[in-house]
Structure P
Amino acid sequence: MSRAPIRTSLIAGVGVLGLALSACAAETDGDSASGGDGGGAKEVTIAVPSWVGAQANAAVAAHILEEEMDVKVDIKQMDEPVAFDALHGGKADAILEDWGGVPKKEELYVEDKKTVVEGGDLGVTGHIGWFVPKYFADENPEVLDYENLNDFVDDFKTSESGDKGQFIGAAPSYTTYDKHLIKNHDLDYKILPTGSEAAQLKEIQRLYEAEEPFLTYWWDPQWMNAQIEMVEVELPEYTEGCNEPAEKTECGYDTLMLQKYFNADFAENGGEAAEFLKNFQWSTEDQNEVASMIAGEGMAEEDAAAEWAAEHEDVWKAWLPKS
């Protein structure tokens with residue numbers, strides 16, 4: 001999401017960190033919520049990328065930490081590149097949904113400097129791709145092969161795209177290879193910048209309700225998939241390294257298990273708060289349920305998290321540290 005698959009005005013709850021890094025993590029030259037005395041964290045900062053699925057993760061984690069474990073949570077909206085810098089510098093303790101969109105930063109901080117550590121699977125599988133609405137694919141099955149897309153330029157033309165077909169693009173912070181795929185496959189399409197996930201979803205809802213044809217960057221998990229039917233256009237198969245460098249990309253997107261990452265000092269010294277976030281793992285259906293309440297129904301993230309938690313004790317109680 002920076003990517004993978006797709007990814008609403010989101011929370012921007014900003015807290016102030018008041019606990020210093022322990023001596024063992026001095027090289028991160030920042031502040032950390034973790035305590036160096038082994039007592040564990042009493043305040044945790046979660047970095048949240050700018051899509052509603054990530055917001056849902058943080059809202060539920062914060063609700064349980066605060067209500068069940070008496071741990072204060074600060075939520076800071078950060079795109080993935082900034083989030084990894086914050087994890088490295090101790091300005092954030094955790095990011096709960098990474099789509100593999102900043103491999104160079106992961107290599108630098110996780111493998112080289114070892115200031116950031118893997119936090120385990122989120123439990124949610126992510127996938128990005130190019131999609132069209134099912135009603136259009138049913139009438140035009142050939143559109144589901146990228147090699148045929150130039151035959152449908154006239155169907156996807158808009159006043160904004162001129163004599164090219166329109167491709168609805170993702171928010172600027174999301175990981176995309178679309179401009180390279182369009183160029184490298186000689187596709188006669190122009191990307192329509194959407195500016196944000198909320199703007200993209202609004203445009204797709206408008207077109208879908210009017211049963212207009214459209215081609216878009218799309219992903220799963222995505223709460224709106226419960227309301228609309230989309231069909232994926234087949235791009236060349238993803239293989240390891242096929243999108244490196246990005247400018248040479250000719251392949252489609254990977255399907256991957258979304259990952260959590262922690263500040264290394266927090267992971268080691270964050271006590272029960274760190275253990276809880278390591279245990280935090282839920283399904284795509286769970287995430288979409290909360291995301292739908294936030295983005296689809298307009299609920300405050302705190303209320304959505306509380307409602308989900310009240311109905312799914314069997315899920316979140318398994319995340320609590322064993323006493």
Structure Q
Amino acid sequence: MTIVEPDAAGLRRAVELLRRDAVVAFPTETVYGLGAHAFSAAAVAEVYRLKHRPSWNPLIVHVPGVAAARALAEEWPDVANELAAQFWPGPLTLVVARARHLPQVGAPATTIAVRVPAHEVALRLLEASELPLAAPSANRSEGISPTTAAHVARSLPDVPLVLDGGPASWGIESTVLDLTTPTPTLLRPGALALRALREVTGAIALPGAVADGTARPSPGMSRRHYAPKATVLLVDDVAAVDRAGLAAPVAVLSYEAAGDFDAAEVLSADPREYAADLYAALHRLDDAGAGTIVVQAPPDTEDWLAVRDRLGRAAR
């Protein structure tokens with residue numbers, strides 16, 4: 001693996017690899033993505049191989065602008081234009097009907113998930129390569145998503161090239177909204193809050209349970225996901241935890257005073273700031289050798305929906 005600066009030379013090397021159906025890791029404002037030509041079967045297969053990703057788990061396609069997204073869709077509803085105008089570039093993925101002439105992107109589906117990332121390096125790479133890039137998080141399947149180039153290197157050392165754009169600013173994946181349903185349906189809570197989306201769409205439906213191994217229109221719906229090597233224990237009161245029988249060292253992740261644990265990460269009580277450092281904190285505790293991470297459950301409010309989703313899946 002080579003980690004390079006996203007300067008002209010680094011981008012040129014990345015584009016050369018992508019055009020040869022190889023993969024490149026690159027930064028977005030949410031997390032680092034493992035990019036591949038979205039409509040190259042060989043390139044997409046390499047993404048699945050490197051990540052050990054289940055074949056039923058779909059991919060999100062990144063494009064440089066709305067026109068490129070519309071070109072991938074069989075139908076582009078008016079609400080997609082309204083959402084794109086309001087939130088793109090940004091951490092919102094839209095699921096629409098896939099154009100009939102295009103092959104599927106990874107997992108079988110008649111839909112396609114698309115977004116325009118709000119990161120200068122990602123946009124420069126998309127424009128320079130002139131390719132739509134399928135880009136799931138650049139880590140092994142079910143593991144903690146990477147928010148730095150170093151996280152990518154530790155998780156996927158066989159990736160040939162990583163463009164180092166510094167830490168991801170949002171630190172949590174995009175919100176995914178399905179526009180093929182009568183009422184727009186939230187498939188994955190993420191960086192963009194539901195409150196902001198409702199101002200454009202009105203009502204938003206919540207999805208039913210989806211069993212692993214079955215087709216789904218979005219990533220991030222697996223029962224277990226975003227998990228560190230350590231066992232995650234999600235509790236309301238960290239001080240009341242009986243540590244007998246827990247794998248040591250026992251660490252804590254909280255947004256209040258942590259108490260006497262072998263290691264501790266105390267994050268902000270603001271949900272936006274907490275989300276931005278969540279994965280990095282889990283990486284730090286994993287790197288410190290924690291056997292168990294006791295996590296203080298965030299408030300059961302909509303502002304914390306994405307964080308609770310990630311922690312709930314990590315704890316399963």
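What follows is calculated from the coordinates using simple rules that are stated; it is not laboratory data. Small disclaimer: the values here were computed from a predicted structure and weren't measured. Cβ atoms are built from the backbone, for glycine too; each structure is taken alone.
Observations, loosely collected:
- At a computed 11.8 (mean count of other Cβ atoms within 10 Å over residues 199-206), which of P, Q: Q
- In this comparison of P, Q, the computed figure 31, 23, 17 for semi-axes √(5λ) of the Cα gyration tensor in Å is attributed to Q.
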